[in-house]
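In structure tokens below, several structures.
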Structure 1
Amino acid sequence: MARRLKRYTVTAVKLNLELYKRLYLARRAEEYIIRYYSEDDMKTPMHMSMGQEHIPVGVCSAIGLRCQTFATYRSHATYIAMTGETDGFFAELYGKETGVSKGKAGSMHLSAPEYGFMGSSAVVASLIPVAVGAAFANKVRKTGKLVAVFFGDGATDEGVFWESINAASLYKLPIIFVLEDNDFAVHMRGKFRRGYKSINDIVGSFNCNIFKEETTDVEKIYNLTKKTMDAVEKSGKPAFLYLKCYRYLEHVGVNKDFDAGYRSESEFNQWYKKDCVAIQRSKLLQNRFTESEVANIESGIDRQIQKSVEKAKKASFCSKDELCKGLL
């Protein structure tokens, strides 16, 4: 054991554990959604993060409280990575007054500004310019805060993405554009939507830093994000972080969709061989923890989620007066 720890420092062991806890929490939260969704008490559409959790967990763990984050409608893992909480999360999915938005926002419009999670949106690419505005405000006000905005590859087909990259590069804003490229805009692959080969080559023409990675190892994402943050701080220029991934489930819903004909189960199997949660769990077992210790950690997280679901089911819906508040 001593020989193992000599090559795997205490700091690295702690990071390994914390990243696994966040990954497992995000994965299990969605598995609980799948378990209970058929009861039809969660009335919100579900865009699941399963298979892509290494990106938000790695990025959000690296940026911490120094950052403000904006996400897409596929925001479960990003929300959980930033907050670590599940009570308000599940209450929101059940439409209850104890939810993060009193049950009025649902799965696609989560927010927790107190944790730096500024919000998510159902409209493709709609929060990219908002994030640029936040970065501009942070620069003018000299807050020292960094902004990270997550979006899928479908969002790069929207003009507002290019306008935002241009503005951020022109004004040298403290922002990281995080592209979660799962190769699909709903059911259409990138090669059928794009008249170019490499988005990195095109974005590289702007005055910004470019980083890319095609791994499902959350620690590599964490370390790359730290490198990206340093580049933004030292250069005074924004950054574009290109990360590959694969969503396990259908575009919207809690099921697999290989019978739809636009992708194959064999493709899924190839990605699942390098599942981000399994990779990180294996690291725990190889470098310090026993199977029993890891199982105890997982059991504690399972209990947290189960209690959150039970609280959400028992909670009340908001009043009619509260329901109408905040409407234009």
Structure 2
Amino acid sequence: MTATGLSVHALRPEDAGSWDEFVVKSDESTFFHLSCWKEVIEQAFGYATYYRIVKRGEAITGILPLTHVKSRLFGNKLISNAFAMYGGPVAQDDDSRRALEGEAERIMRVLRVPVLEFRNIKPHRSDWATRSDLYATFRKPLFPTVPQNLKAIPPGQSKVIRNRATRNGLYSEVDQDIDRLYHIYSESVRNLGTPVYSKKYFNILKNLFPDNCHVLTVMHGKTPVASVMSVQFRKEIMTLYGGGTAAAPALGANVFMYWEVMRLACERGCELFDFGRSKLGTGAYAFKRNWGFEPTALAYQYKLANGWAIPDQNPLNPKYQPLIAAWKWLPLPVANLIGPPIAKAIG
């Protein structure tokens, strides 16, 4: 019990329902704060998790998901939340937030971890190191009708949807499994020089979040040319993992794919579209701006042990450029074999 009458506890299986109820009701929470992420990370990656609840009496006033990512390749970190674009503590008041931050720092000391990372949308600690020049997120309200949303798309992208996609006979299918998604997505990230997550991870996501995860595949005739996994949380839809084949750009399949996600989300009553995060200065960043979405810089904050600096493990780091260039030439089966352990290590 703290001086403010708060107590901090580890998440127990019987607390999961209360945890998720708190997350759903909080304006600052995200899909990545849901309790099932603990199982996803433990089952897919084998990392230890430290999920903490703060209570005042019997009432939950804050939650914090933490993952211990330790590897020889990329070091030793506590991350909230690993394998996610958003994270950090969610709290009703400053005392609850400070209690969770203090618990995270305690775990950091016990585990002798030099880096604690909160993947915040907004910064909360002026005394922590902050990096807001790497990632931006793209979020925009949806109109209540499909025609309104189509009309709101800038002319360049809407022309692709109205003309090129129609001319090429593109259509979308909703998948109940991740087979087509994984084949297309793994090829797409290989072509970008990026290691892919394991197929097991995608299956676990789909199995543990059956009502949240949606997979949509764009077809050209009988050939899948683009595919995306999106996740619904409250009345928000977020594109999580997507890609296209080499034929997709000329067909307009990538643009059509995201429109189809937007269209179906609108029909399900979603009110906000989240394009996910992208690194500043990349093609993905420019692509999302071309949809009329304005970027919001993400404020990732760090508690660092003495002598440690903010990790710089992103692909824009010049030291990784030779590896990225070589990765693009790997045969896809090879990239899919050696990529998941590397992706796991990054967190």
Structure 3
Amino acid sequence: MGQPLIEVRNLLTSFTSGGKRIVAVDGASFDVESGQTLALVGESGCGKSVSALSILRLLPSPPAQIEGGQVLFEDQNLLTLSEADMRSIRGDKIAMIFQEPMTSLNPVFSIGYQLVEAIRLHRKMSFGDARKRAIELLELVQIPAPGSRIDDYPHQLSGGMRQRVMIAMALSCDPRLLIADEPTTALDVTVQAQILDLLRDLQNRLHMGILFITHDLGIVAEFAQKIAVMYAGQIVETGTVAAVFASPRHPYTDGLLQSVPARVLAKTPGNLPKRLPTIEGVVPSLASLPEGCRFQDRCQHRRHLGDQGIRCAVDVPQLETVQSGRTVRCHFPIEAVSS
């Protein structure tokens, strides 16, 4: 194991709504190493994007407030830096690709103007040199005829091309860490594969760490080396992708994996059609969380525990190490499958 590039420790982020405090990220901890991809996965509303925005301190305050924890990057706690110091890090050492490129790019400025602005903000370059660098970046992300497309406006580009522009902007200052918030969600499968190949190639060239936020486990299997599973604001399982996919220990992780079509078909003789299993119920409201385990009402595993399952409704499970490199937040982890 290498030295972590960034270490998130016990991150606690809350929002105030209607005079009530709502905790969106509750004690999240994870690491990303140089040249490594960590996938942060879970259903919508579980706290993935809020975690990423908390790292860069991009949440509006109020209503958001980072109440505790540490985000350690290059021997600095990002949560204690001044706003001026954070501006020097955002887009330079740590960059982010946002989920929807059409709303992330300013529609009234050309993509070239926006790229040049990002470059000159962090690098002492003339306008001409920055424009030349912008064209090089567009070529790097495989946009055809970059010398002419640089003067296009966002609405003149397809969704895939806009996402490539966002990647170019994120990479404009050679960041050490790239945060990608569901960068392929709005793209068709072919373009999605191209974007993933591009990110993988750029990661190999620049040896940057990637925090990849997604709900697509197929992408995780193909693209990431480590995984952190979130549910209702908490990390419930971490480990290598190979280990977690082979033997999930948390019932929520197991439920997510059971819903992957390829996994179901592989277990069905002759690949006969089979109804996909689902996780019954919905994620609990963060404004009214249950006592004990937050997953208890949806947990199929609990239903087989008998009287022991009462503990799930009373005691709050802690994130504990179950084996080397594996942590699970569950009173009764699923038994490991022997290889």
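The numbers here are math on the coordinates, done by the rules we state, and not lab data. Bear in mind that the values here come from a model prediction, so they are computed numbers and not experimental data. Cβ atoms are built from the backbone, for glycine too; each structure is taken alone.
Please state which of the structures 1, 2, 3 yields 25.1 when mean count of other Cβ atoms within 10 Å over residues 231-238 is computed from it.
3
State the single structure among 1, 2, 3 that was used to calculate log10 I(q)/I(0) by the Debye sum over Cα atoms at q = 0.10, 0.19, 0.25, 0.26 Å⁻¹, for residues 215-310 alone, giving -0.35, -0.96, -1.38, -1.43.
Going label by label, the one that fits is 2.
Between structures 1, 2, 3, where is volume of the Cα convex hull per residue in Å³ highest?
3
Can you spot which of 1, 2, 3 the value 1.3 was calculated from, given it is distance in nm of label points 7 Å out along Cα→Cβ at positions 23 and 119?
Source structure: 2.
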